[in-house]
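Have a look at these structures, which come just after this line.
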Structure P
Amino acid sequence: MSRGRIVVFMGSKSDQDFASRIKNFLETKQFSVSCQFIVASAHRTPKRVLTEIERLEESEEPIVIITVAGLSDALSGVVAGSSRFPVIACPPDIEELGGVKFFSSAMTPKGVAVACVPKPENAALSAVKMLSLSNETLRSQLETFMNHQGKV
């Protein structure tokens with residue numbers, strides 16, 4: 001059984017510092033799940049976005065996609081509308097833009113499901129929880145993490 005994978009789509013290379021917090025959280029908390037980064041913009045390189053999604057769709061392993069895109073977040077909706085995998089929007093500029101950004105990331109048409117989790121560490125944790133539903137090892141690691149929350 002595959003352990004699963006988190007794929008982070010970034011709208012541009014400038015999102016790398018923010019997005020790297022996802023992988024850092026996974027490594028720091030020792031979750032045994034791989035994390036892959038893809039730079040592809042729904043506005044500037046839409047064909048690349050669709051090509052990467054097609055490649056992911058061929059996979060037999062469980063995948064959760066996290067999108068990191070600033071300004072108008074078309075990336076999350078395009079990815080969610082084109083993939084069978086769950087999509088979590090993690091906008092790097094939500095603290096600056098607030099409710100407008102939430103609308104851009106999560107208010108998608110019926111049938112295009114996008115969850116919005118603003119903090120990269122929580123987006124990573126949400127993805128781990130999804131993957132743990134079909135992965136006993138990850139489930140055990142998640143239980144250990146949750147048992148140690150709040151303990152110094």
Structure Q
Amino acid sequence: MKAVIQRVREASVEVDGETVGSIGLGLVILLGIAQNDSEADADYLAEKIPHLRIFNDEAGKMNLSLKEVGGSVLAISQFTLLADTRKGRRPSFVQAAPPEKAEPLYDYFVHRLESQGVQVACGIFGAMMLVKIFNDGPVTLVLDSADRFRPRKTAH
């Protein structure tokens with residue numbers, strides 16, 4: 001499961017010209033779900049993201065979490081994060097989970113965030129969406145649930 005996280009001052013998502021979700025200060029999470037992802041992947045990301053210290057404190061240092069600043073999340077499902085562009089010019093999306101698997105995992109991820117007291121707004125799964133993001137910083141991070149199995153590299 002891959003998540004692109006952007007710290008925002010505000011963000012919204014429209015479907016067919018109608019705003020279906022919006023937040024003020026918080027995070028936009030673009031979530032890509034792979035064929036082999038499970039609830040354990042969603043649990044890992046849903047636990048990690050609200051506690052990332054990526055909001056500025058009074059000294060201007062990234063030292064506060066989403067929960068500490070009382071921010072919200074705009075969660076958008078985005079299968080294109082699983083694109084394989086190694087061969088040719090047309091991306092392949094065969095690594096992305098099919099909708100019948102991805103949608104329940106997306107819903108589970110949103111529920112896990114909400115169970116931690118995070119206010120979550122969403123797009124509409126599978127819809128063509130216009131996402132308006134006012135990236136603050138800009139601050140953008142990429143998380144991959146598979147990273148929890150990789151050893152951390154240390155400086156020599």
Structure R
Amino acid sequence: MRMKIKKTIAIVAHDNRKKDMAEWVGYNWKELAQHTLVCTGTTGKLVEDTISQKCKEHDAMPPQVIILKSGPLGGDQQLGSMICEGNVNLLIFFWDPMQPQPHDVDVKALLRIAVLYNIPTASNRSTADFIISSPLFHLDYKPIIKDYSSYISRNLDV
């Protein structure tokens with residue numbers, strides 16, 4: 001799975017972090033507008049509104065924003081499936097460490113899939129800033145995917 005120069009970026013935010021996410025998107029709109037964005041639920045609407053407004057102000061073309069279901073309604077699982085299929089290149093997840101989520105198991109599964117498929121993952125604004133400002137963000141990049149097949153067959157025999 002190769003990351004082309006034009007990437008598909010997943011953006012997810014828990015309710016208490018949506019304001020932070022919208023500020024981050026507004027600040028980084030020029031970088032994000034060059035890529036396809038995929039978001040869960042209301043996060044997607046906020047991303048679309050924020051980046052469309054910035055693009056309109058600067059007479060720029062807004063990016064494609066794909067909006068999935070809300071996280072608790074299966075959006076996290078939809079996103080995980082897209083990662084497994086090689087259709088998402090990086091994950092920006094503004095999660096709330098202070099508020100338990102009704103779908104914590106789905107969040108954990110999403111993060112596990114992101115690690116399994118070795119996609120860059122930010123769980124806070126600082127890491128998101130580092131990812132989006134990295135020289136690798138602008139390149140065609142091929143992450144190394146670990147082969148877990150021997151691990152799986154070894155554990156199935158138990």
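Computed from the coordinates by the stated procedures, all read-outs in this text should not be read as laboratory data. It should be emphasised that the depicted structure is a prediction, and the values quoted were computed from it without experimental measurement. Cβ atoms are built from the backbone, for glycine too; each structure is taken alone.
Values as computed for the structure displayed
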read-out: Rg/Rh (Cα atoms, Kirkwood Rh), for residues 29-76 alone - highest-scoring structure of P, Q, R; value: Q
read-out: With FRET efficiency 1/(1 + (r/R0)^6) of positions 5 and 101 (r between Cβ atoms, R0 = 30 Å, to 0.05) derived as 0.65, matching label from P, Q, R; value: P
